[in-house]
Structure 1
Amino acid sequence: MNLPENIVSAQLQHLLAKLDAHRQARCEELLAQARHEAQREIGHAYQKARARVHRAVINTREKTRLQLVSAAAQQQTHQRQLRQQEDQALLERAWQPLRELLLTRWQDPASRQQWIDQLLEQAARVLVDTNWKIKHPPDWPAAERGKVESRLVKLHGYAPVFSAQPSIHAGLLITAEQTRVDGTLDGLLHDRSRIEALLLARLNECRVTPAASGGKGQGE
């Protein structure tokens, strides 16, 4: 080998060494970029996974909450339906005793007199015509009819027309022209819906009052 060949060979070796160093540096650079990209992708994937888990937890909680709300609403509806059924059964059982109670009040002289007094006062406010017709039970004592007659003669100057009606078991039906004040047993119980509403209102008051009193006692 001569001198020029040695020079060429040395240059080739130097060039190859530079190329190898450049290749090595480039490989390291690419590997570093790849590691960086991989770490970034792993971070993104981790964030996405966390977000999915978070959404799943939120969705599960919301689903559970809605299920609990729905179950509570269904329970309240069921309890309300049971309470309504119980109330209706109670009203059915109470209707006949209420009628019997009113009959008992009419049969008691003091209670009957109070019933008549209230009825006459109401009729005096409502009836414009003073020519009254009074329908009454057949067993209404004549002495009491006489007292009512004397009272109305003093009030109006006219005696009412009395008429015994077998269909009337308690109370009085007072009419004048086309206006009437029905204070009979059937008349008082005619508006059953209103009476049942009043009974339910009173029943609910009785339900609430003990709880309120108990709470007050505990607070003290």
Structure 2
Amino acid sequence: MTDKLSDKLEKKITQETYGLFPTGVTRYQLDNSEELKKKVLLWMKDQEIVDDHGRRMLCHNITQVGEKNKILDDIPELEQALMKAVGFHNQNTFNYSCNLAINEAYVELATEGALYAPHEHSNCLYSLTYFINYNHENHGFLKFRRNVLSSMYPVMQVNSNQLTPYNMPEATFTMREGDVVIYPSNVTHGYDSNQTDERITLTANIIPVE
């Protein structure tokens, strides 16, 4: 038997604001991050510096270590761990029905004063950043920016009384060593204020496969 709903509510909900089309960004802590870090650092010692990596216009004081995708060939358990994180992200966001795979991956070493200009990735569904060697107090953290490239946005712009989820131009959250941060590839992102050396990350792009 169902109880009759109370008719004594003092107020009815007659006005609501909805946040439509939220952007899903996942922070995923790898279970074996310490073990993988040791393997990656050992791998880096035998790799050459890649000067012509095609991203010089976007970054400063950042070096690519090793050729693209070589680290996944040499440390297959790393690719397995990253794809497990991607699967979690996909299940909780777009939930694409296709199979997913890493299209390209590269390791970057950032020194003091490093920055990455705001940018996006093309021809892929998701992108990720794996924080291999990272001090969240001194190393630059990823920032995500609202896409304002449309010729119709904003129609008008004036000062706001306070920041809200609807008007803030950029957003971030606490990231720690061992985290994999996964986001839609067309979301603008970058970082600055890298205060010390030895910020080591891996970036990968994810594509659909048959």
Structure 3
Amino acid sequence: MPVAASDSWTGTPTEQAFSPGFFDRSADVVAPDLLGVRLVSTVGGKRTVGVIVEVEAYIGAQDPASHAAARIGRTLRNRTMFGRSGIAYVYLSYGVHWCLNVVTGSENEPCAVLVRAADPLEGVDFMVERRHGYRDLASGPGRLGQAFGVTGELDGHDLSIPPLRLLPGWLVTKEDVQVSPRIGISRAVDWPLRFSVRSSKSVSKRRRQFSNANELE
């Protein structure tokens, strides 16, 4: 059975490393730049690779939808968000699904980008094994976490080293980026902080269109 993937991921991805300070920027700036980036997992000795196609930004204490909103403060659950940039913040959603986030910004300023979906590239058989089928293989944060073997043991993990890494991939132009409100939240529901690749079939099915990235300048 075919697996959804964009026609954009052809040729050799860039081998250029992330620039110094790439993850030190605010979550709403880092988020669209993560589109096209490769997510590489070797968890359990099983290599799985995908291209990130959907993300959401959570921009700090002033963001009422954030796990670290001002009304909540620092807790045992969200403490990783206050750490240095470039590490994983992994949390359990509804007691079932492990969700992967990338911590961004300055230390003690709790910002993160939720990785919502990826186009599968390598290790599809392992993803299918973990997901128990092909349907929506890495579409949605819970499914993505399961497909790539993400668990709470990776909370605080440095995403530049195995077993879970972010590597440069393909350039996604602003014209190819869809901007819309975030999903599954009850506060700040209209903030345009969800970014996705227009051509990807792995993006979560709910698409409330807001604009394209060029219109936000």
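A few remarks follow.
- Answer label among 1, 2, 3 for the case where helix-only ellipticity at 222 nm (-39500 (n - 2.57) for each DSSP H run of 4 or more, over all residues; to 500), calculated from the coordinates, equals -28000: 1
- Per distance in nm of label points 7 Å out along Cα→Cβ at positions 23 and 199, the highest-valued of structures 1, 2, 3: 1
- Value 36, calculated as percent of Cα pairs over 24 Å apart, assigned to which of 1, 2, 3: 3
- Source structure (of 1, 2, 3) for relative contact order in percent (Cα under 8 Å, 6 or more apart), computed value 32: 2
Only the coordinates and a few stated rules stand behind these numbers; no lab work does. Only a predicted model underlies this, so the values are computations on that prediction, with no experimental measurement involved. Cβ atoms are built from the backbone, for glycine too; each structure is taken alone.
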